[in-house]
Each structure stands twice: as structure tokens, then as C-alpha cells.
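Next up, some structures in C-alpha cells.
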Structure P
Amino acid sequence: MLELKNVSYEVNDEAVNKEILKNISFTIDERFVAITGPNGGGKSTLAKLIAGIITPTEGRIFLDGKDITDMSITERAKNGISFAFQQPVRFKGITVKDLITFAVGHQISTQEACSYLSEVGLCAKDYINRELNASLSGGEAKRIEIAMTMARGTALSIFDEPEAGIDLWSFQSLIKVFEMMHKKAGGSIIIISHQERILNIADKVIVLANGELVNIGKKEDVLPGLLVDAPGCSVLTEKMKEACNG
């Protein structure tokens, strides 16, 4: 179970003084949890706080009762957290097989590595020995990162807009991958998304706007109050419109 208690994040330097997240508290123990809200509302910042890429200015974060607030991203990874970036990182000189092997944590056969690529709709023989460099398209890199996260099989996996760049791969296929991940590893999968088809698989929906938690609950309670509206704000509630437009 993931628990956030009164988490805030503020940027303070000579150029910027801004509170990005304000007093966020919730628990996650469900299979699929979607974090949504207008652009600039703090969704990606929240994901990075959970993963350990940045540290809260205030508040504490717990994983299965253990305080992980001050743990590094490496320590959190060892404790069972995976994070998939909105824009996957490139690694010159590292092959796709290398990456999947690192994710599994021990040597695996080419056939086993290929099986993960097949699950995300890639022809394994065309990709297994390719480098993770600029020769890969955004969609290819995204699917390889999803395969890597699947290979890790952690108790908590976080995906920042996983649908970005997968226009040639259906949403239904992406959803099947998430369902398969949960079946194999259990735990929770957190998905940051504006897409209704992804929000519809969520057991819990968390809505952020202007750095604040404006709604949280079961999808059947939260989704009816969400509206598709203004440019740059794919999912809005009445309370969120002011934050988005202002």
C-alpha cells in the first residue's frame, strides 16, 4: 500500500518561487489508479515524488508502512517501485536485450527477453539487438520502456501518460498489458492519463488541479463529473475549469 501524508512540493530559487503541490494526502491499495486533471496541475510532479526523482518539501510518503520519503530513486526501485517516463530515456550503447536483462535482475535467454517485446506488440527479432538511441521512434521507445517495466514485475508501477506515441498500437492492447502486469506481479499500477479509455479501467481516480487534490474516489463516482472541455485541459470538473483557464 502507498500512502501520502500532507505532501507538498515547492520550487524556490532566484527565478521561481512556486508551490507545485499543496498538502496532498491519499492511500493507494487498488489494482489500477488513474491520476488525471488539467495540464500543469501537478500530476507528473506527484509521480516523480512517489518514484523518488524529487523529494517533498513537506509531508511523508510510505510504502507498505515503511517511510520512503528520504530514499533515493535507486533505494525505492530496490523496494519495489518502477517508473516509466512520459518521454523514455535513451541509452547509447545499451541494447534492448541489455535493458530487459537489467530489469529482470539476472541473466535471461534471448527467447525470454523477446517474449516481453512480443507482449507490447513489437517483432522481437527486429528489436532485441537494437541500441536504445535516437534511431528508435518515440512510440518504439515507449513500448520498449513498458516491456522493461513489465519485466521488473514490481509491487508499484507508475506510468506517466503511457498512451503518448502509441498511435500504431491500440489502447486495448495497452490495457491488456496493464492487466497482465497486475496478474503476474500483483500490487498497484498508477497511470497518469487524460484518456477516457484508460480512466475507465481504474479502480480509483485521483483528480489534481492547480496543485491541489480536488477529487478522489471510485471511478463510478468520479468519472461522471469529468468533462471534456477547453484546449490544454482534456479532463475538467467545474471546480477545475477556473484553475485551467486562469
Structure Q
Amino acid sequence: MRKPIIAGNWKLNKAISEAVELVNGIKERVAGVDIDVIVGPVFTALSEVKKNIEGSNIQLSAQDVYWEEGGAFTGEVAPGMLKDVGCDYTIIGHSERRQYFNETNETVNKKIRASLKAGLKIMMCIGEKLEEREAGNTFDVVKDHLSGGLQDIAAENVKESIVIAYEPVWAIGTGKTATPDQAQEVHRFIRGLLTEIYDEDTSETVRIQYGGSVKPENIKDLISMPDIDGGLIGGASLKADSFSQIVNTADKIYKENN
């Protein structure tokens, strides 16, 4: 069993003091887990959250990044700056970035390249909208996002530094969740695509998270699927108790299978 990875994407929530309070609550509750635990606060809270997780088993992620290291790009944050503040990961290509901020496969690819160069690991988001699923285009959209985002990225980089986050857009923040079988079907498809693009070793090594209204009540069924390696958690990551329940459930299943 690949080591599960549970990441909290706090989105545009939690000012500095709130972020510190939240991460300290999480830290107490997940101290004994063996899986990878990541929190993703807003840019302004990264530094203080990093101070509060030093020496713990929690890793730090940004929610986005730019592809240049410097210059006249007002409002952007460079990969090297994220490394400087202590980030281990950054999220790239989230559906909300695509929907509201014109993110494309090309910009996702640029951001991945720049992040790899700076030594960051990446959670790369892919997934279809409701109308695309209803039209039967889920696999086409997923293939487009995956192949476009990973264009000319070496297999070794993918294996060592990239996590794929499958997020059906229709299940993000809606309370709707893909059934475990629906999620597994797409995760299996993604793994097959990785075999086509790279090789079987890469496919079997890369972790694929599920994101979309993941809660303590459904994480067990999701994480028990053979190709679901964790979760990218939105709303449930904003409370220490619910996020920690998700982490501890995933950790228990991991320990039972290893």
C-alpha cells in the first residue's frame, strides 16, 4: 500500500492567529501517525504556521505559485519564496484557479516546472465539471488535464515530487461526493494514463488523492479503494477535530495493511 497523503486546503480562510490555533489543534491530534499530513494556509499565514509545526510530522503547502522567480509580476509569489518560508509542497491547478483565475494546462505546466526547479513538491489538481460528467466526457477531461500538466516532465520528477489530486468539480464544496466506486474508476483510469505516458513503475509509485467533500464519515470507504491514496480536504480541514479524524482513519487503515 502506498503511503497515504492527507492535505488540508484552507482556501481563503483563517487569518494568522486563527491559522496558528488550527494547526496547533491538529498537531496535538495527529502526533502519532505514519502517513503524510499537510496543511495549506493562505500566503500571509505560511510563516507563522511553519514556526508552529517545526519538529512535528506536519508538512506545509502553499495554495498556488507563479512560474517566475522574480520581476515585474505584482501580486505573485515565486517558488523560491515558498521554499524560503518553509513550504514543502504547493497546490497547482486547483479547479477554483481554473474557474476564477484563468488557469490552463499551459500555466499548470509552467508552474510545475518552476516548482520542481526550486525543490518544491506538487499536488497537481485535475477533474471534470458536472456538465462534463453528464455529457460522458470525464475521461477526456481528466486525460487532457493530466497530459497537458505533465507535458515534458520526466518520470523521475513525477515519481519523486508530484501527487495527482483528482477533484471532480461537481463535488467540491457541494456536499456531493463521488461514490467510492466512481472515484476508484477515475483513479484507476489515471493510473492507466500514467502507464501510457511513462511506465508501470511510475504509475504504481505516484500517489493519487481524491478531493471533493471528503469527511470523517466517508474517508474510510474512499481510502480503502486500491487506487485512492489519500485526500485533498477542503471544508473539513478547517476544524482540527474533523481533519484529524480523517487523518487518523487513513493512518489506521495504512497500519492495518502494512
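Please treat every number below as a calculation from the coordinates, not as lab data. All figures in this text were calculated on a predicted structure; none of them were measured in a lab. Cβ atoms are built from the backbone, for glycine too; each structure is taken alone.
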Looking at structures P, Q, which one was relative contact order in percent (Cα under 8 Å, 6 or more apart) calculated from, given that it came out as 26?
-> P
From the coordinates of one of P, Q, percent of Cα pairs over 35 Å apart came out at 8; that one is structure Q
Comparing FRET efficiency 1/(1 + (r/R0)^6) of positions 50 and 154 (r between Cβ atoms, R0 = 25 Å, to 0.05) across structures P, Q, which is largest?
-> P
Which of P, Q yields -9500 for helix-only ellipticity at 222 nm (-39500 (n - 2.57) for each DSSP H run of 4 or more, over all residues; to 500), as computed?
-> P
